[in-house]
Structure P
Amino acid sequence: MSGHHAPTLDAGGQGLTSQRARDRLVATLRAEGIVDPRVLEVMRTLPRHAFVDEALAARAYENTALPIGLGQTISQPWIVARMTEALLEHGTPAKVLEIGTGSGYQAAVLARLVPAVYSVERIEELLRQARRRFRAMKLENIRTRHDDGMLGWPAEAPYDAIVLTAAGELPPPELLAQLAPGGIVLGPFGPPSGQRLLRLRAGAGGHLQREDLGAVSFVPLLAGTR
C-alpha cells in the first residue's frame with residue numbers, strides 16, 4: 001500500500017475483510033474437516049470479499065452463503081473448499097468444466113489449482129461481473145461462456161472433471177457425454193429437500209461409480225439463458 005502506513009492492514013482489505021479475517025475462516029474450515037493444504041492456502045489468499053456486493057463485504061469471511069443478486073448465491077466457503085478438495089483428491093484434473101459461474105468465486109479457487117477452467121453461466125449480468133473480477137485478478141486460465149449450462153461446452157470437450165454449482169435431480173446426459181474416460185462429475189443432486197453432494201466417476205462401459213459426500217443445499221439447475 002502506498003501513502004499512509006497501516007501496519008495492521010494488508011492490500012487485500014481492511015478490518016473484517018483483512019488477512020486476519022481470512023486466517024480465521026481457514027481455521028474454521030480446518031476445524032470442520034478440510035485437510036488439503038493447497039485448498040486451505042487458496043482460501044487463505046483469495047479475497048472472497050471481491051466476489052460479493054460492497055454492502056456484504058464485511059460478511060465475506062463468515063462461513064455462510066451470501067446473496068449475489070438475481071436470485072443467486074455465493075456458496076458457503078466450506079462447500080467451495082469441500083468441492084475443490086473432492087475434485088483434487090485422486091489427482092489434479094488438467095481441464096475442468098464448471099456449470100454455473102455465479103459470482104466467479106469457485107472458478108477463481110479452481111483456477112489457482114488446476115491448469116484450465118471453462119465456466120458456463122446462464123445469467124448474462126452475473127457473467128459480466130465475474131469476468132471483470134477474473135480480469136482484475138489476472139486469472140487468465142479461466143474461459144467463460146454465456147449459455148445454457150445443461151448443454152455444457154461441447155466444443156472444448158472432453159473434460160477431466162465437471163463441477164455443478166446448482167442442483168438437478170440427475171446429471172444431464174449432455175454433460176456426461178463431455179466427460180473424459182475416468183473423469184469425474186461433482187455436484188449436488190436430488191430433490192430440493194434431499195440434495196446430496198455426489199462424486200460420480202466415469203467407469204468402463206459408461207457405468208458411473210457414485211460416492212455420496214453428504215447433504216447440501218444449492219439453488220436449482222435451470223435450463224435456458226437470461
Structure Q
Amino acid sequence: MTRQEFAAPDDLASNLAETVADVLRRRLAQGGGAVLAVSGGTTPVKFFQALSAQPLDWARVTVTLVDERWVDEASPRSNAALVRTHLRQGRAALARFIPLYNGAATPRAGVAALDAALRPLLPLTAAVLGMGVDGHTASFFPGGDHLAEALDPKGTALACPMRAPGAGEPRLTLSLPVLLAAADLTLHIEGAAKQAVLARAMQPGPVADLPVRAILAAPQLRIVWSP
C-alpha cells in the first residue's frame with residue numbers, strides 16, 4: 001500500500017487521471033483492451049473530467065462501475081449518469097460502457113446479465129474506489145444485508161445486491177474478490193472527516209464495522225487524499 005497527499009482536490013484529480021491513464025495505456029500496449037471500474041458520488045467528478053481529456057485509445061477501453069443504486073440513468077442518483085456527464089465526454093466518449101443497472105426488477109435479478117457482459121473482460125485493469133464517512137467503500141455498507149457475501153474472499157460472485165440503513169436505494173456492487181483482482185487499485189478520499197475515518201479503519205477492528213478495512217491489505221492499493 002502507498003499513500004499520497006495532495007494540497008488540493010484539483011491537484012489530486014490531475015495526478016490521479018495521469019496515473020490511471022498510464023495504467024490503461026500499459027495494458028493497451030500489451031494488446032487487447034483495458035477495463036476501468038469507477039465509483040460514484042461527488043468526490044470523483046474532477047477526476048472524471050481530468051481523465052476524459054487524457055490521450056488514450058479510448059475505443060479499446062471499457063468503463064464500468066464499482067457499484068450502483070438500482071435506479072434508471074434518468075435519476076439524479078444514478079452513478080451511470082454521473083459517468084456519462086463527467087467522464088464519457090470528449091475523447092472518452094469512444095469508450096464502451098457497461099452499466100450495472102440493467103432494468104431488471106431487483107439488483108439480484110440483474111446479476112446474470114451483468115455477469116454475462118462483464119466477466120469475460122475480467123480481471124479489471126484499474127479500479128478507483130471512494131469511501132463514505134460511515135466507512136463503506138463500493139456498496140460494502142455497515143449493516144448491509146449481503147455484506148458477508150460481498151466480502152467473502154473466497155466468493156465467486158461477480159456482484160452482490162445490497163440493502164443497508166445508510167445506502168438509500170437498493171444497490172448492486174462488485175464483490176471484494178473482483179476488486180482485489182484489479183491490477184491497479186486506488187482509494188480516493190477528500191476532507192478531514194474521511195481522513196479521520198481512514199485513520200480509524202487502519203486500526204485493528206471488525207471489518208463489518210468499517211468495511212473499507214477489507215481493501216487496506218491489498219498490496220497494489222494506492223490511497224490518495226486531499227483536504
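Readers should treat all values here as calculations from the given coordinates under stated rules, not as data from a laboratory. Predicted model only: the values in this text are computed from it and were never measured. Cβ atoms are built from the backbone, for glycine too; each structure is taken alone.
A few comments on the model shown:
- Comparing mean count of other Cβ atoms within 10 Å over residues 149-156 across structures P, Q, the highest figure comes from P.
- A value of 3.7 for distance in nm of label points 7 Å out along Cα→Cβ at positions 29 and 197, calculated from one of P, Q, originates in structure Q.
- Looking at mean count of other Cβ atoms within 10 Å over residues 109-116 over structures P, Q, structure P comes out largest.
- Ranked by mean projected area of the Cα convex hull in nm², for residues 77-172 alone, structures P, Q are topped by Q, which has the highest value.
- Comparing distance in nm of label points 7 Å out along Cα→Cβ at positions 101 and 213 across structures P, Q, the highest value is found for Q.
- Between structures P, Q, the calculation of relative contact order in percent (Cα under 8 Å, 6 or more apart) yields its largest number for Q.
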